[in-house]
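Pasting the structures here.
Please treat every number below as a calculation from the coordinates, not as lab data. Every value quoted in this text rests on a predicted model; they were computed, and no experiment measured them. Cβ atoms are built from the backbone, for glycine too; each structure is taken alone.
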Structure I
Amino acid sequence: MYKRETIDFDKMQDFYKKYLGEIYAYISSSKELKPERHASGMYFDWNEEDQTTDMAAAVPFKPKDENVVLSSLKFETKELSGEAYKLEFYGDYEKLEEAHNAIHKYLENNEIAMSEVVLEEYVIGPDEEPSPAKWLTNIYYFAK
């Protein structure tokens, strides 16, 4: 479940704070849904020149009952599936670019085409651990 917008880089933290909170509150108040796994960011475009990104604040969820009608939800949904390349990154969010560059280099060197979506799953962050060296972000690039 996610909220997607194109925003300025300097507004990303506020965007996450607002919409992850709203999505978790929505799921928690629902009798039909439960959160699954960790809060995530989905990236559809990253524009260094304009300093903007087309991104989404996302929370994976599961219906408590498989008969839930997903079209009636307040937020958008997207199922990500298929082959993905994963990198486990430990460190400050400010250094995530280094991890993305490493994945890009691997994919280019191996001529692997990727889909438009990149997912960052925030497994351990500042709410759970004060030391940035112990923060864990799983980064997924999905193959076409």
Structure II
Amino acid sequence: MKRVLIIEDEQDIVDIATVILEYEGYEVCSFTRFEGFEEKVKVCQPDLVLLDLNLKGYYGRDICKYIKENSILKHVPVILMSANRDIKAVKEESGADAFLRKPFDLQDFIDIVKTYINSPAKVPDLQLQSGGDLLSVA
């Protein structure tokens, strides 16, 4: 079973995403406290990371950079989630594989998870916006 790690400080979003992902057949691990996140990420051994950009006391960009620079974790796709209007630039800067703008459509959420978790190699750069509009494919 594929495992998704959710790094998000809003418990409601974690709860909703967990229900959806478990219904879709994924195992989910998550955390809302970020002290010692390095060890938590390694212990979870995720196949995909859903990462909030603005976390209390941490910045998702830095967590993403840590994952992408770690020899054990760098192959794991990271999808940034944020309402930040500069999220595309942050995605590029942090090395994330994709981003999903908040608030997001549930089908867009499911589609982007399936796209990235089911691909052993890097897939096209998809960014979805609420309503299913494809923003870009690179």
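Each of I, II could give relative contact order in percent (Cα under 8 Å, 6 or more apart), but the derived value 26 comes from I.
When percent of Cα pairs over 26 Å apart is calculated for each of I, II, the greatest value falls to I. When distance in nm of label points 7 Å out along Cα→Cβ at positions 61 and 77 is computed for each of I, II, the one that comes out at 0.8 is I.
Match the computed value -7500 of helix-only ellipticity at 222 nm (-39500 (n - 2.57) for each DSSP H run of 4 or more, over all residues; to 500) to one of the structures I, II, and report its label. Only one of I, II returns -7500 for helix-only ellipticity at 222 nm (-39500 (n - 2.57) for each DSSP H run of 4 or more, over all residues; to 500), namely I.
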